[in-house]
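Peer 1: Please go over the structures that come below.
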Structure P
Amino acid sequence: MHHTLFEELSLDTFLLQFYCFLSRGFFEDTELAAIDILIIKNIERLELMREPIKWDGRYDLVDAQIAESKPIVEKAKGYLIYKQICNDKEIANYLLNHPKYYQGIMLKDLKNLLDIEVVFRNGHMLHDHFNGYPKKNLFSFQVDCLDYVHSAAHFYNEAYDYYNNRKEIKFYNDKDYGKIGMYELRRIQTKEEVMFRNYRESYINIIFFIESFINSVGFDAYLAGLAKTNEEELNLKGIQTINPKNNFKKYSNLRQKIQNIPKVINNAVIDTETEPYKSYLDQNVELRNQYVHSSPDKERVYFGVEDWKAKCDTMINKECFAFLNAFWISCYPSKTFPKNIFNVFNGNSFKGHQGMFVIEE
């Protein structure tokens, strides 16, 4: 009986941690506090049960804590749209092997625990993380490349508001200057400067997004086991070669990634001297590099507000998706472009570019 009750309380405690983390946004703060206390009590009781000398024989408390844990687990399960497909011990083993599960669960692992096939049909990749439900009725996925989309949209929308006179620059009065700290920026930025910097940062973040997407496609294929050789595994992870003498890794540049990843996934040969690759690499990436890798001895690039705005608009309306879609088709000619990424970029993220449709399952 002792071992049976120990196993039952142990599993219930693991399930309590797992499901209450994933559905925490649906519980009130007072409920979450009570759950935390229960988990601590369960762990303390389990530690006592492991030590025969310390064990107090209070099986009544074990029964009571099991009875308290089970309905909470069932309530938490009811909040999730993803159903468990493994046995309870597999969840326990996962938590034991991943003590930092609270930082997000990789979909490669979660798919073995819950039925999440719908998220892959909507475009999520194996290395994306599920962070649970941080707020009521809102579930959260961590998608690395979309961070750059949100950054690009933030900068673009700031510039857009100033450009369309929705925001105005606040000018300091003479009496305000004395309140500015000695290490703060003393020069007042004009409206043109604010628009210039925000449009420029938006453009650069879109370039970051595109490369991050390419990296994601490659790493997803690596996790899916599509590589047939060690060299192909390295290429999918963005590594061109490893020096056998010192184990030094030579990372692939963007042109090499564009060629390597479709080659491994679909045996597709990409000519980067054709469109849309050539213009993107020769113009957009080169412009991004001039700013990211700036140096006083390099030729300066002179663009104004209208130039950066036009570049952003062209990228948002046409160039970005044309490039990504061409790359995606070369990898997966019969597979739909990731809906979650299409929706975020082509939805209402960028002011003035609304009206584009979204796809969802």
Structure Q
Amino acid sequence: MNKEQQILHFIKLNPFISQQELAEKVSLSRSAVANYIGNLTKAGKIKGRAYVLQEDATILCIGSTNTDRKARSFEKIHLYASNPVHTTEFSGGVARNFAENLSRLGYETTLISAVGDDKEGHWLLEQTKNQGVDVSQVWVFQTERTGTYTTLLDHHGETIVAMADMDIYDQITPQMLEEKWSFSSKPKAVFLDMNLSNSCTKYVIDRCHDEKIPLYISSVSAAKVVKLPEDLTGVDLLLINEEEIKALTGANIASIEDCHALCETLHKRGVEKIIVQLENNELYYFSEEEYGHLQPFITDGVDFTGTNDAFSACAIYSIFNGETFKKACQFGLAGAALTAQTDQSVSVQLQLENIEKILAQFTS
């Protein structure tokens, strides 16, 4: 991210920020910041004081909004027996988490999802709205229960088993999506998780392709990734793990060469970029221009729920800002490492300066 982009980012987070504060955050002199402000104003990107930014198109986040219920064991899990645990409950859902993460990084996000007309649903909408996400396009179904994601974590914070009650999303149809789509101007980009039906998934892919809107898809699980159509033309980025790519292609990964070959297969089906999460949280990233293998950023993890959503948001944020694919993946790894340090599904510490500190630690 260049200095101009950094300045715009911090102004967006706080339109009343002083030039001296900006200078300290972006490591420039106050006079240099003043010159940047003058040029940005002349270019129409800033409109007066407090610094009012030119409105950006929103990023549509389509998919799940649910309650994350976590039971964490105090010791090693014993199957078929009673295990002492500590239970917590947080706002969750892949699309919802992505929207909040990206909102914390300064982007306008709009959530298209569904909740039940129940205590959990109203709580989720209020919590998400308070984090800066537009929830005006979320359906509230009177006869459905809000989705839940219940996970059992071992004493290291790793998931042992997870159970997803996502039946509510079966009520969403392509016709309903079409009605929501037209509520505002053309979105800057679309993020889709695979919790919707096959027909809804195809509708989103086709519409983004027709309107030349960047589309980023999170595959969610091996059971859900198979909803993807054969023709994936229009998908700019697919975020997938080793188990899911096996389910999608029918092939195993025994080596990095195998992974590369499977990415080439998906590329031939229309996907522009692919990020595969391998075992031990290693990554393989692939595009025609760039590909490579990255190790995770090891930090003391408290809870790894939500780290994939943080990775997705941070990597895509970096792509938006013109970074290389490798740098975007590294930025995502830093965001995931930061999120692993909290027991919440979205970290309140997910801020640009905190991510860049971790990035510097592992890439210097």
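Peer 1: Compare FRET efficiency 1/(1 + (r/R0)^6) of positions 235 and 331 (r between Cβ atoms, R0 = 25 Å, to 0.05) across structures P, Q and report the one with the greatest value.
Peer 2: Working: P: 1.00; Q: 0.75.
When FRET efficiency 1/(1 + (r/R0)^6) of positions 235 and 331 (r between Cβ atoms, R0 = 25 Å, to 0.05) is computed for each of P, Q, structure P gives the biggest number.
Peer 1: Okay, next question. Could you figure out which one of P, Q the value 3.9 for distance in nm of label points 7 Å out along Cα→Cβ at positions 35 and 339 was computed from? Intermediate results must be reported in sequence, preceding the final value.
Peer 2: Values: P: 2.8; Q: 3.9.
This value belongs to structure Q.
Peer 1: When mean projected area of the Cα convex hull in nm² is compared over structures P, Q, which one is greatest?
Peer 2: Working: P: 27.9; Q: 19.3.
Evaluating mean projected area of the Cα convex hull in nm² on every structure, the highest lands on P.
Peer 1: Comparing distance in nm of label points 7 Å out along Cα→Cβ at positions 3 and 323 across P, Q, which is largest? Walk me through the numbers before you get to the answer.
Peer 2: Working: P: 6.2; Q: 2.0.
The maximum falls on structure P.
Peer 1: I've got another one for you. Looking at structures P, Q, which one was helix-only ellipticity at 222 nm (-39500 (n - 2.57) for each DSSP H run of 4 or more, over all residues; to 500) calculated from, given that it came out as -17000? Could you put the intermediate results ahead of the total?
Peer 2: Values: P: -17000; Q: -12000.
Only one of P, Q returns -17000 for helix-only ellipticity at 222 nm (-39500 (n - 2.57) for each DSSP H run of 4 or more, over all residues; to 500), namely P.
Peer 1: Work out the source of 0.60 here, i.e. which of P, Q gives that when FRET efficiency 1/(1 + (r/R0)^6) of positions 67 and 211 (r between Cβ atoms, R0 = 35 Å, to 0.05) is computed. Present the calculation step by step, with values, prior to reporting the outcome.
Peer 2: Numbers: P: 0.05; Q: 0.60.
Derived from the structure labelled Q.
Peer 1: Tell me which structure, out of P, Q, gives 1.1 once distance in nm of label points 7 Å out along Cα→Cβ at positions 203 and 283 is calculated.
Peer 2: Numbers: P: 1.1; Q: 3.2.
So the calculation was done on P.
Only the coordinates and a few stated rules stand behind these numbers; no lab work does. All values derive from a computational prediction rather than experimental measurement. Cβ atoms are built from the backbone, for glycine too; each structure is taken alone.
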